[in-house]
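What follows draws every value from the coordinates through simple rules; no lab data is involved. On a predicted model such as this, the values are computed, not experimentally measured, just so you know. Cβ atoms are built from the backbone, for glycine too; each structure is taken alone.
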Structure I
Amino acid sequence: MDNKQIYRIEADSYGDYNDKDDENLVEDENIYDETNNQPITKPFNPNEIDVDIATVNLGSIIEQLENEEIDLQPDFQRSTDVWNPTKKSRLIESILLGLPLPSFYFSEDPVTKKLSVIDGLQRLCAIRDFILKAHKKDALRLQGLQFLNNFEGKTYLELERPEIKRIKSLKITMNTLRKGTPNDVKFIIFQRVNTAGEPLTPQEMRHALNQGIAAKFIKELAELDSFKIATNNSVKSKRMQDRDFANRFVAFFIGYNEYSGELDTFLNDKMGELNRMPQERLINIRQIFDETMKCCYTIFRDDTFRRRYDKNDRKKPISKAVFDSLSVNIAWLTNNQRELLIRNAETFKDGLINLFNDKAFNAAISTGTGQKYSVEKRFNSIKELIFKIINL
């Protein structure tokens with residue numbers, strides 16, 4: 001039976017594991033230890049921040065939405081359906097009451113030339129659903145209002161002229177990071193203002209700031225069958241969790257030696273590099289990622305990227321720290337070296353169990369996993385194990 005046939009076989013699980021035993025199919029990650037927040041190793045120049053702050057009528061935002069000058073593509077950020085109809089309706093009610101809205105934050109996208117939303121996506125989607133979809137079947141019909149009961153059940157088309165004027169004349173603050181602001185600076189600002197409503201995940205922020213080739217490429221990797229099979233479909237696409245894994249692989253694969261200990265900034269920088277890469281290099285990375293996922297699954301089956309402290313241990317959730325250090329080390333191998341590793345699969349699995357029981361290694365995949373020491377410890381330990389096995 002060749003490796004391709006082995007790869008296609010549905011693997012048997014160890015022990016008596018049941019998916020219901022694991023509410024979290026991916027481990028909650030402790031990137032920084034409890035006493036040390038993310039260190040700043042590369043201070044930013046405040047003169048690089050270029051923000052346009054303007055007070056405008058809400059009608060101006062509505063016009064930009066209508067002309068598709070604000071990017072609300074379905075794949076953008078998180079899902080546009082986070083708010084239910086009642087929550088959307090109450091935003092519209094607040095507008096009709098003339099209540100002030102939180103500031104909107106945008107970033108000028110140098111690729112699409114549109115405004116990317118940093119903070120305010122759900123508010124914009126509610127406005128879109130009520131006003132721009134007014135002629136469609138799925139137009140928002142107001143419900144669950146707390147004050148304006150006389151508007152209950154109404155659509156935008158059923159409003160009188162005074163209410164429409166009230167909506168469009170509401171003053172809002174629009175903060176726009178101009179395209180000249182460096183991408184890494186945008187990411188830090190993005191993190192700081194992204195606090196209200198439904199905060200974005202770090203990967204959603206990276207996706208927002210790296211539109212074009214980079215965003216599409218990371219999405220493509222996350223959608224490969226080999227990745228889904230290797231992770232047993234445990235890494236979900238909701239909130240771009242699957243793309244966070246793909247982003248990690250790419251970042252460490254192309255830039256491990258540049259890692260300084262600032263994980264979020266590092267992942268954002270390396271994702272941005274994809275927009276400047278030649279097509280041939282992207283094709284090569286995609287092929288290596290695909291081959292690596294297949295190799296990992298062939299060796300570990302349903303245990304791929306999971307901790308195992310002994311052979312009878314129950315199945316654990318997938319670990320991001322195990323994923324990045326194991327997958328990237330295998331990706332750096334030649335095809336012949338991967339074949340040797342597959343032939344010695346049992347020895348490799350036993351060696352990894354020993355590593356998981358090593359106090360220092362276990363700490364590197366458990367606490368402060370984004371610290372430079374932790375990254376180097378787990379990457380170097382797995383590398384040493386791999387070459388010890390293939391040089392037998």
Structure II
Amino acid sequence: MAKQRIFEGLKIADFTWLGVGPIAMKFMAEMGATVIHIESHTRPDICRVSPPYKDWQPGINRSAFFAVYNDSKYGITLNLRMPQAQEVAKRIINNWADVVADAHLPGVMESWGLDYETLKKEKPDLIHVATALQGKTGPYSKMPGHGMVGVSLCGFTQLTGWPDREPTVPFGALTDFLTFPHMVTALISALLYRKKTGKGQYIEISQLECSAQYLAPPIMDYMINGRILTRMGNRSPYAAPHAVYRCRGEGEKWCAIVVSNEEEWDNFCRAIGNPEWSRDTRFATFQARKENEEELDVLVEEWTTEHSPEEVMRLLQEAGVAAGMVESGEDLVADPQLNHRGTHVILEHPEIGPHIYQPPPYRFSKTPHELTMPAPCLGQHNEYVLKEILGMSDDEVADLLIAGALE
């Protein structure tokens with residue numbers, strides 16, 4: 001007998017866009033929730049109009065960026081500036097949804113009559129989970145922005161890059177990925193609370209507050225010791241060698257190596273053949289290796305350039321030393337371990353065609369997950385949601401189309 005997914009039966013009206021909200025609701029959908037993603041053709045999700053595109057041809061339904069974060073959801077398009085569309089959204093919430101999720105600036109949901117204070121009058125057990133860059137209240141709450149802005153506001157950008165160069169923005173909208181687990185966890189807590197009390201609640205998630213927690217050690221170091229953490233490239237204060245080293249092969253080939261203690265240092269030296277320099281007093285202790293790290297990196301790279309990144313990784317891992325080849329996109333798709341773990345799932349998208357999707361990076365023993373369908377094309381499930389879920393007639397749907405409320 002197949003195991004039931006943990007959130008089977010849960011219904012979510014998803015008004016989120018960009019990163020953190022869609023990723024969080026994707027998790028809920030893959031774990032069994034029915035999610036209706038409500039968006040607009042008039043003002044589409046920025047991810048829909050962001051590359052990479054299928055065959056590098058732009059199109060509202062051709063972005064891999066949007067697709068990978070919105071699988072397993074139904075998609076409908078409502079022009080929520082129109083009263084008729086607002087009534088449809090309220091009907092979805094009042095007659096169907098258990099949860100409302102939004103990722104808009106303060107005042108947007110209120111302008112549509114879809115804020116929690118309004119909705120709970122009709123549905124007191126409703127859960128509304130909301131996220132914004134700097135929260136929904138406070139002096140900076142109405143400042144627009146997304147994760148690429150959040151990484152700078154939090155301080156990650158100042159810490160990323162080389163010490164003799166300008167700061168470098170971390171790859172991707174880092175705060176989106178740091179915040180979505182908090183959003184999911186808070187929602188699960190609210191569901192447990194409602195199960196015990198029958199009451200709903202409003203949850204506000206600030207990307208800035210969630211993500212700043214991950215910088216607690218350098219913040220405390222400054223507060224207590226007055227030390228300011230600066231950019232250090234690929235180095236770490238707790239390991240040496242600790243870098244990405246060039247390897248043999250055509251083009252750019254690299255392997256990351258981390259040696260954290262004396263046992264690993266001994267294992268590393270044996271794995272590379274105990275060269276004479278490995279017994280030098282400059283590298284005899286961790287402190288000595290840190291003091292002579294620039295010379296150490298040169299010597300390590302003299303060895304790695306004689307081997308492919310796969311060889312470096314295999315030799316060091318077998319010796320008990322952390323090492324991993326730097327993989328390109330093609331390498332990741334072909335990686336035998338990632339494929340063994342089911343990291344890539346191929347779904348057939350109506351316009352993109354076969355497309356790689358990412359399941360959760362973990363496995364639960366009693367609560368399976370499933371990617372049920374590719375990300376929706378814009379308005380793909382309008383008819384299904386309006387007729388099958390809401391029970392609307394053909395005439396009602398036609399009226400919405402004529403009015404421009406249904407896009």
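Matching task: 39, 21, 13 is the computed value of semi-axes √(5λ) of the Cα gyration tensor in Å, for residues 142-277 alone. Pick the structure from I, II. It was calculated from structure I. Work out which structure the value -0.79 belongs to, where log10 I(q)/I(0) by the Debye sum over Cα atoms at q = 0.18 Å⁻¹, for residues 134-213 alone was derived from one of I, II. It was calculated from structure II. For which of the structures I, II does the calculation of distance in nm of label points 7 Å out along Cα→Cβ at positions 62 and 326 return 5.4? Working through the options, I get structure I.
Each of I, II could give helix-only ellipticity at 222 nm (-39500 (n - 2.57) for each DSSP H run of 4 or more, over all residues; to 500), but the derived value -14000 comes from I. When FRET efficiency 1/(1 + (r/R0)^6) of positions 318 and 358 (r between Cβ atoms, R0 = 30 Å, to 0.05) is calculated, the result is 0.55; to which of the structures I, II does this value belong? Among I, II, the structure yielding 0.55 for FRET efficiency 1/(1 + (r/R0)^6) of positions 318 and 358 (r between Cβ atoms, R0 = 30 Å, to 0.05) is II.
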